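K.L.:
Read through the structures below before going on.
Rule-based calculations on the coordinates, nothing more; no lab input. This is a predicted model, so every value here is computed, not measured. Cβ atoms are built from the backbone, for glycine too; each structure is taken alone.
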Structure P
C-alpha cells in the first residue's frame, strides 16, 4: 500500500535506471547518450518557463519559435514547419481535421496508428480503407501497393486526401514518390505519418523521406528517431494543397496553451544536431546494424528481416537501423523473447509481437551496444523448447460494411453484448488481432457472422488482441 510519503513513479524510474540496461528502443537519444549537446549540458529545470518576454508564443510565433520552426523547415526541405508538444498523435489529428470535414471521404491504411481513428472522430470524415500487403514469414503488414492505391482512388473519386504510413513500426517503407505521384495525378493531397522516419532525411542509406518524395504534409516523431525528448514532434506542409490556416487552427485547438519550453528547445536542438551531425551519427548506427544483421543471419533459430525478404512485395525499402527478429524457431513468442532479453540478459528492445522482437539502434550506436545485443541474442537463439512455433496469421475475414462514420459511432449511445450475440450490430469498438495487427473491425462497422467466427477463433487460440473495450473480448460495445 502506498502512502503520501511515497513517490512510486519516481522510485520506478530510479530503479529502472539503476539496472543499466542496454537500450534498443525510443527515444533515439538512448537515455541521453545521443542527446543534443545544447540539452545535455544545461540545467533543464531552469528552462521550464512560460511565455515570458523574449521567449515567443507557440500559438502565435513571431520571434525565436518562428525562427526555430523556419530552420526546421529548411533542414527538412518543407515550406513550413510547426512544433508539436503532444506527439505525432496530436499532429496527425490536427492534420486530418484540417484536410477533411463531416462526411468527407479520406483514404487511410487499415493498419494506421490509432490516432488516425481519433482524427476521424474529431473531423467526422468517412474513411475509405486501403489494406496493406502481408509478409507471411514474419506475420507483419508491410505497406500499401501502388496498384491498390490507384484502384481505391479511382473507385472513390470524391476523396479529399490520402494518408499513408512511411515507414511502419517494422521499418518497412513504400516507394513514397510513387504513391505521391499517384495521389497527385488525381489532384489529391498525400498526407504521411512519418512517425518512425524523422531521421530519413539525413542519410542516403535510409529510405527516401516523405518530403523529398513529394508528400504534401508530413507528421514526424522527432523524439523517436532524431534525438528530441519524448512527445516532441513536428508537422511539415509542403504544398498549397494543404490549408495552412486550417492546420494552424487545428494545432492550436489540440495543443495545450502551456506548451513545454523544454520540449520545444529539444526540437530546436535535435534539428541543429541532425542538420550538422546527423549523417555521421546515423552512419555509426548503420554500421552496427549491418554487422548485427550479418551475425544474426548466422544464428540458429533466429531470422532477421532483411531487404531480400521484401522481394515479392511492391515495397522495396527497409530502415536498416531497425532490427526485426523472428523467434518462432526458438519455441518462444516475441513477447516471451522480449521478456527474457530484459529480465535475463539486461537488454531492452522496443516492442514485440507474437512472432518477433523489434530493436532500434537509435543515434550513435557503438561496438559496446553491438556486443551487448549480440551476446543476448546468441543466448536467446540457444534457448529453445521442444515445440517450434510458426507465424500464425489468421486470414482476415471478408471486408466489413461501414454503416456509420467513426464519429457517429463515438457519439452514439452504446451497450455491451456478448461477442456471440453481436451479429448485425454496429461496432463501437476497434479490434485488432496480432499478428498481423490490422484492425478487423472499426467503430461504425457492421459485425458479420464471419467476423464473429474470426474473433472467436483468435480468442480460442489465445492470440494477442487489442480491443478498445473489453480486453478479454468476451463482450463488445455496440451502438444502440
Structure Q
C-alpha cells in the first residue's frame, strides 16, 4: 500500500460520504421518488390526458452511488409514452455521430400553438408542451411530512432560456427542513473541516428532470456503431433521445438541430455495479476537480474515463487507478478526444479554447505529484504531506478563479494569443506559489521546472501556429 492509497481512502472517508444521518437520507429519497414517479405522472395525466409518462428512469450520481457530500441533487429521465413509438416519431442519422434527426409524424397533436412547423420543430414543441405540464404538476405538490423532516416545494425552473441547449431540463427546487436528530442516530459521515451545522439547518434539494423519448437499440441501426448495437446493456435498456442539440456549425444555421442519443439507463446500471475501488477513485477525482469548476472536467468526462479504465484493467489499487485516470485525461486533453463508453464514435471531450491549456497543465501537475507519492510506501507523514500539498494547490487555484472567469466571460477572443498568454500566466503563478513546498521534497523538486517546460513547449507551438497563419494569409490564393 502506498502513501497515495492512504491519501485517497482518507479523502473519501472524510469528504465524500454523506454528512447527514442515513435514515434521513432514505426519507429524502423516498419523498423525491414519490414526487417524480407517482405524483407528477398522475397529475400530468389529469392536466392533459394526451400525455402519459411511460417511465421515470433513475439517473445521475445519487442512483449511481457516487454522490459526494450531501444528497442534495437527484436526476431523472422522464419518458413520454406518446413520443416513444415509431408510429409517432421518425428517427434518422444526425449530422455527427451520437446524434439523431427526429421528426414528429403527427402534426399538432401534442401542442396547441396553432402554428405550422416542420416535423423536426413539431417534435421539439411537443416536448416543450409536455414540460409546461410537468412544471405545473410540480407546483401543485403539497408539503411532504416525514419522521425526520419536511420537504417543501420552492420553485421550478427551466435550465437555460426557452429553446436553448438545456431547455429540456426542468429543475424543481425543494427545502428539506430537518427535525432535531435523536442521540445515537446512525450517521454516515460528519466532516471535520467545516463548521458544524445545527440540527435545525435546512437543506436545499434540487431535482432535475430531463424529458425524453425511449426506443429499443435496434431502432438506431443506421446511427449507432456495431459495438453499441451488440452491447448487452443497450439491448436490454434501449436508448433515449433528449432535446440537447449537437451545436455544430451546420446545425446552428438550422431552426431544428439534431438531438443527442442518451445511454443513461445503461450508464447508471454500469456505475452502480462498478468495482468499489473504482467508485472511490471516481468520487475523489470528481471532488478534486470540483474545486476547479472552470476546468471543463465535468462528471460525465470522469465517468466515461473510469468506465473505460475499469473495463480495461479490472480491480486495481486506489493510487494506481487515480494515476490511470489522470494519465487518460492528459491524453484526452492533448488529443481533444474522449470516446463515450457506450458509443465509441461520439467524442465527449469539449473544453473551451479559453481555458484548454490551463486545464491540461493542471492535469499534468496533479499527475506528476500523485505519481511520486504512488511510489512511496504508506507512512503517516507522507500522506499528510500529500494532503497538505493538494490543499495548497486548491487554495492557489481558487485564488486565481477571478482571472480564469475573466477568460470565460469572453473579454478575450478565445482563439487569440492574449487568451493563451493569460492561461499561461495564471498557471505559472500557481506553480510559483507551490514551488517552495515542492522543492523542499527531493522527489518533487524537479516538478516546477518540468511544468515550466510544458508551458514553454506549448508557447512555441502556439507561436509557430500563429506565424504560419499570418504567412498563409500573405500568400495570394490562400
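K.L.:
One of P, Q was used to calculate distance in nm of label points 7 Å out along Cα→Cβ at positions 63 and 279, giving 1.6; which?
P.N.:
Numbers: P: 3.6; Q: 1.6.
Label of the originating structure: Q.
K.L.:
Here's something else I'd like to know. A value of -11000 was derived for helix-only ellipticity at 222 nm (-39500 (n - 2.57) for each DSSP H run of 4 or more, over all residues; to 500); which structure in P, Q was it taken from?
P.N.:
Matching structure: P.
K.L.:
Give the label, chosen from P, Q, of the structure having the highest value of mean projected area of the Cα convex hull in nm².
P.N.:
Details: P: 23.7; Q: 26.2.
Max of mean projected area of the Cα convex hull in nm²: Q.
K.L.:
If you work out distance in nm of label points 7 Å out along Cα→Cβ at positions 287 and 351 for P, Q, which one comes out largest?
P.N.:
Numbers: P: 3.0; Q: 2.2.
Going through P, Q one by one, distance in nm of label points 7 Å out along Cα→Cβ at positions 287 and 351 is largest in P.
K.L.:
Out of P, Q, which structure matches 0.75 when FRET efficiency 1/(1 + (r/R0)^6) of positions 359 and 399 (r between Cβ atoms, R0 = 41 Å, to 0.05) is calculated?
P.N.:
Details: P: 0.75; Q: 1.00.
Source structure: P.
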